[in-house]
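Just so it is clear, none of the values below were taken in a lab; they were calculated from the coordinates. Quantities reported herein were computed from a predicted structural model and do not represent experimental measurements. Cβ atoms are built from the backbone, for glycine too; each structure is taken alone.
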Structure I
Amino acid sequence: MTQGTFLFIGDNLISDFDWQHRMPHFQVHSHGVAEEKVEGLLARIGSVLISIPQPPDIILIMTGVNNVIDQDYTFVDQIRRIVIRLSNIYPETEIIVNSLPNIKVPFLVDEAIYHLNSKINEMTRQTGCCYLDNFAALADNPEILADDGISLTPAAYDRWARSILEFVAFLLEDG
């Protein structure tokens, strides 16, 4: 018996994991595209929504990492546009925007991810959706990122999935 429908949308951090296997109590629709930037997600959001048979109960958005890799730090307003569009189409759906992981690439200044996550958090408060900061606690954990400094390890995915489920349980209990 499922507890509801969960839509995951975003980049390779979404596409690189079997969300249905990790969340068997939900009907999961996973629409991640490797190496996609926020503007790509914004452009394809209509086709994603057409592909799901019913309104999702929960939508999790994880995007922006590929923008950061390309040294583009101006994407938060595009995430806002995605959230507003989803909120207008699905007013009863809980929308969660996930924090960016603290990726390690040579050109990235230490505080860049922190500042971007602050902007994302501020945007979620302004739009009325939820912000899930589940990477802050893992920021200095060497087991979170693969050797490339960008991809998540299996242990990080397990921790992330567990934090999503805990967050959703809190939302369901509170709502």
Structure II
Amino acid sequence: MTVESNETSTQIFKLNSSAIKKIAKILVHNDLDPRNLIQILQELQDEFHYLPEVIISYIAKELKISEHRIFGVATFYSQFKFIEPGEHIIRVCMGTACHVMGSQSLLDKLSRELKIISGETTKDGLFSLESVYCLGCCALAPVMIIDDAVFGNMTAAKVNRTLKKYRKQNAENSGRNKK
């Protein structure tokens, strides 16, 4: 199944004084030592929820190493994200049990509904979609997790209801925040 990913969020990260202070604290905590690069990247991602390109450029200068080296390390490990995650992260299990029970059709359905592919975030920043390999819930196959909520024995119809619930919650929260 092919989905045009024309609805991906394209927000630009701003490297302001607050962000620079947070980055500096992480770099100092790691002795400004390039040998601690993986730990630095983990701490940066914990702080900012992803690794914006501008942060990679900034730490390359501070650590006196190339951006290519940093991207080489960061792209080697699947834990590092380069796109800002959505408010809700949807993970679809693609492990053997889930795959046999139809998880690919769930992923395809989510891609169509959200107009994104795995690894992307919706334009409104509400959802990110990820495929993962085993969530440890094989008895509930196929499984989808949104944030920390587990949804087992998923079907295409359940996908629509579940997304509707999260969109409704978001709309209600947005309405309250405007008051």
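If log10 I(q)/I(0) by the Debye sum over Cα atoms at q = 0.08, 0.09, 0.12, 0.18 Å⁻¹ computes to -0.22, -0.28, -0.51, -1.23, which of I, II did it come from? Walk me through the numbers on the way to the answer.
On the way: I: -0.22, -0.28, -0.51, -1.23; II: -0.32, -0.40, -0.67, -1.12.
This value belongs to structure I.
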Taking relative contact order in percent (Cα under 8 Å, 6 or more apart) as the criterion, which structure among I, II has the greatest value? II
With percent of Cα pairs over 18 Å apart, for residues 53-148 alone derived as 47, matching label from I, II: I
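When percent of Cα pairs over 18 Å apart, for residues 117-164 alone is calculated, the result is 32; to which of the structures I, II does this value belong?
Numbers: I: 39; II: 32.
The read-out comes from structure II.
Any idea which of I, II comes out highest on mean count of other Cβ atoms within 10 Å over residues 93-100?
Structure I gives the largest value of mean count of other Cβ atoms within 10 Å over residues 93-100 among I, II.
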